[in-house]
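Multiple structures follow.
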Structure I
């Protein structure tokens, strides 16, 4: 059934299973919540230009919504953004773009079926129960027994977020701090007044456009490497790309680093097959004078490659290889010295677990994007604003957001926010301001989104 630009699926009778400082007094007993029913749907949002990473390109993303209703009559609505290319490039390559998205959406629907009648006290417990079953279902529908776990987690984001909103309403919580389970509060105990807004520059973004972003205030620069081609072709293209970008940025300055120079953040999305190839890339960074500005290199190797990285001289971060908290611990043992959290792609529930595990081992975290809708930027920011400051950067949270660069209809999508006119929803000179109004409203993530409330208003399960 068509609903404007939305494809909507009502699941009918399908049932689905403060501001309190982190060290505050004991939490009152949590209410058990039984999921009574749910509905989900999606909207197709086009990109400004083909968006390249992981050696491929996508032209659109599906924005998924899910509504969960409890036996007590309350409901929660959550959003998710699907990225088949990021979550499992093999599924992306073996299907049409729309076909791959349809497969992931089928997993979201499956989660709603599985959750019928489930009772939970925290969304973490609900997601822990759902995601292994959704993953197994995904292996069947994609005909891929080696389906990456992130494919299932990505499919669950809208359901997980809906569960967090429902959890808040059932327990009378009004801000995000109240939602954080006691076990994960140490990792999320900060209150940054600002979050650095990290832009993303894919393979084909002109250097002049990157320089314009810096002139507008951006300073923590995420650059995609791992371009298409053989390993030698990839390396030479990456070297040339980084050289042309550094040539226009090397004299730029920022007040947020000790050196005053811009920090570089390179993301290879697992495209480098050997350590030797990455070391050749690092040698090139030294040769062009960019080495000292590198804050991190994210996900250089395929997750199936058993490569110890303790001897890599730059800080490496794990992203898609850290599907679960157990995977994150393996990466830390291999020598990875940063974790890219993705509440907007691996669920808030799993991200809290990973954040706490990293915190206990002294591994810094930050929040990376997936090219998500404006509402999910706020969910990401809720975590980033509470994480300890990243080494070498001032007293800031770090949150990547590139949707404004890549979605054709970004400004229209912003109108779906609970507070679309709030100043803290926009980047100002490279940062999000997290002032008293931001903290009082928790970035609007628990407030009703009028268009979605109207969309699901007649759904009763």
Structure II
């Protein structure tokens, strides 16, 4: 009972803070924070599954996030017919060569035992395959990137609703996790962390430099949205009537018809942005709730108890006949897939894909701070950490500016100290994040909502 009260109290405080932002700043800002908190919550659930359930340290979260964003591009963007005509055949040929290489290597590894012949055969297949790929792919890539490079210069996607990319993003991230897990999960925890970080950097580098696939650093803009556009809402009768009805009291105070119409127009503009963000909030909240239900069921299932047993004592679990490597691989894939969903959700909201924005601070280390602050091993704690840390990350600057103005109110506007503090406002987020993390680690070392195992 007390645990439930703690959860309710923590989430009530968090929602109260977001509401205060809406009251004192704007509801647009409040809803933007709320939506980003929901996306961060999905990322923290993915990281929490890996660390909280199985004790796996994955510092490659940004790579899986980027793959989710890539999925949004490949699914929602319309295909560029000119680019496909110029070099599509070359790309498809190269893809078939890669598939043939994988199948041939698998056949060799299964057919022959470890020997020089097997090693040389695999090496020969790789070398020949790379040569063929370079011969076929390079002319096609050059031709594709030459097709109206200012607007396109890439193959495009399938032209499907972007919501489908959430599933595809999970598949992309899960597929990469399978490959990484097969290679790196046998490493010690610190080596695993380094390996996953380096692999994610490689993924980001590929996405940034392969213009034919993602336009690289040129970015992809104007992605299809699952929510209506603000401009369309502002000219829609039912929405104008809704805004007018909702603000009838405020409009009734304006006697002049021209001023009332101008006020209504402004309210419609502001309301359209709020309405769109509410649509995203509804979509993202559904995803968070579904994932929370599934992760909670998994946590208290026999499988969840087995994972925690492996986490706490691998040797004992292995002695009892549990396949530790197999279970680690499974949970590594699941956690990464959830992060891939979050990456696709983020691009869905932004409406653009910017490969250069995927940096370790935002998409790896900040996510880990969220899990630590909220409480690893506790799904509710991980989500709360996503909300709390992201809220502080966004609101640190306004809070710092308010405090500076309050404590220096007696100083002249040109005072050296006051000017210096105001210019340093952007850096206060790092100070506040550091102080907050230190306080949490001192007084709540297991997080705000620590793991508490219940038998169900």
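None of the figures in this text is laboratory data; all of them are computed from the coordinates on show. Bear in mind the structure is a predicted one, so any value in this text is a computation, not a measurement. Cβ atoms are built from the backbone, for glycine too; each structure is taken alone.
For distance in nm of label points 7 Å out along Cα→Cβ at positions 292 and 308, which of the structures I, II scores highest?
Across I, II, distance in nm of label points 7 Å out along Cα→Cβ at positions 292 and 308 peaks for I.
Identify which of structures I, II gives the largest calculated value of mean count of other Cβ atoms within 10 Å over residues 260-267.
Ranking I, II on mean count of other Cβ atoms within 10 Å over residues 260-267, first place is I.
Could you tell me which structure in I, II was used to calculate semi-axes √(5λ) of the Cα gyration tensor in Å, for residues 212-403 alone as 45, 20, 18?
Source structure: II.
Which one of I, II has volume of the Cα convex hull per residue in Å³, as calculated from the coordinates, equal to 215?
Going label by label, the one that fits is II.
Thinking of I, II, which structure, once helix-only ellipticity at 222 nm (-39500 (n - 2.57) for each DSSP H run of 4 or more, over all residues; to 500) is computed, gives back -11000?
I
Looking at structures I, II, which one was distance in nm of label points 7 Å out along Cα→Cβ at positions 124 and 316 calculated from, given that it came out as 2.9?
Attributed to the structure labelled I.
Can you tell which of I, II yields 1.6 when distance in nm of label points 7 Å out along Cα→Cβ at positions 348 and 444 is derived from it?
Answer for the origin of the read-out: I.
Going by FRET efficiency 1/(1 + (r/R0)^6) of positions 36 and 140 (r between Cβ atoms, R0 = 35 Å, to 0.05), which of structures I, II comes out largest?
Across I, II, FRET efficiency 1/(1 + (r/R0)^6) of positions 36 and 140 (r between Cβ atoms, R0 = 35 Å, to 0.05) peaks for I.
Rank structures I, II by volume of the Cα convex hull per residue in Å³, for residues 156-243 alone and report only the one at the top, that is, the highest.
Largest calculated value belongs to I.
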